[in-house]
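What follows are several structures.
No lab work stands behind these numbers, since they all come straight from the coordinates. The structure displayed is predicted, hence computed values, not measured ones. Cβ atoms are built from the backbone, for glycine too; each structure is taken alone.
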Structure I
Amino acid sequence: MALLHPHEIAETGITAEYWRLTHLQADLSAGVVEAQLHGYRDEAARRAGKAPLSRMNYRFPAQAVLAGGMLEIGAIYRAVRAAAGDEAAPDFAAANDA
């Protein structure tokens with residue numbers, strides 16, 4: 001699973017369109033889950049082993065992404081879509097699934 005959403009990388013003129021969840025860290029005693037998405041030019045570049053163009057870090061309350069005590073990847077992507085974007089991070093609310 002990944003998100004398709006064009007986002008120009010600041011000050012580069014390069015657009016990353018394919019965003020894939022690459023790292024997760026859960027600190028359940030603190031009630032926090034951290035997620036990292038990497039952005040690639042497109043899916044073909046990612047599958048070809050090209051380096052990511054960008055990285056976006058997110059931090060969520062654990063209860064927002066845990067389903068019945070299990071960490072669910074789909075819930076992470078839904079939380080990313082719901083997170084507010086800014087100049088540095090894209091707003092993934094309208095992203096398509098890849």
Structure II
Amino acid sequence: MVSVLAALVPVYFRNFQFQNYVAQLTHSSSDRVKSDEVVRTLVLNKAEQLELPVLADDVLIQRSPDGNLQHLDVRYFVRVGLPGYTVDLHFHPGAGSR
């Protein structure tokens with residue numbers, strides 16, 4: 001049981017940090033006006049920093065009619081090898097502006 005927790009907890013913790021970052025992007029007025037390419041690059045850089053396997057196609061950006069970032073979704077999975085078993089953990093961090 002300890003080895004399972006040791007393998008899973010770090011992945012969930014990094015996803016928690018990533019979720020907070022994604023939420024910050026949608027709530028920061030300066031980040032909401034950045035282009036899709038800039039937002040995508042920011043998300044990918046943070047994912048890389050946290051060692052999460054996020055690809056450009058995994059980042060979904062929705063804008064409001066006035067062009068501000070309205071909703072940001074990231075969908076990715078992490079494959080974790082456990083003793084005698086491999087599991088794919090699917091994550092969907094996302095946030096919308098207020």
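Among candidates I, II, the computation of helix-only ellipticity at 222 nm (-39500 (n - 2.57) for each DSSP H run of 4 or more, over all residues; to 500) that gave -4500 used structure I. Structures I, II were compared on distance in nm of label points 7 Å out along Cα→Cβ at positions 16 and 40, and the highest value belongs to II.
For the read-out mean count of other Cβ atoms within 10 Å over residues 8-15, a value of 14.2 was computed from one structure; give its label from I, II. It must be structure II, since only it matches.
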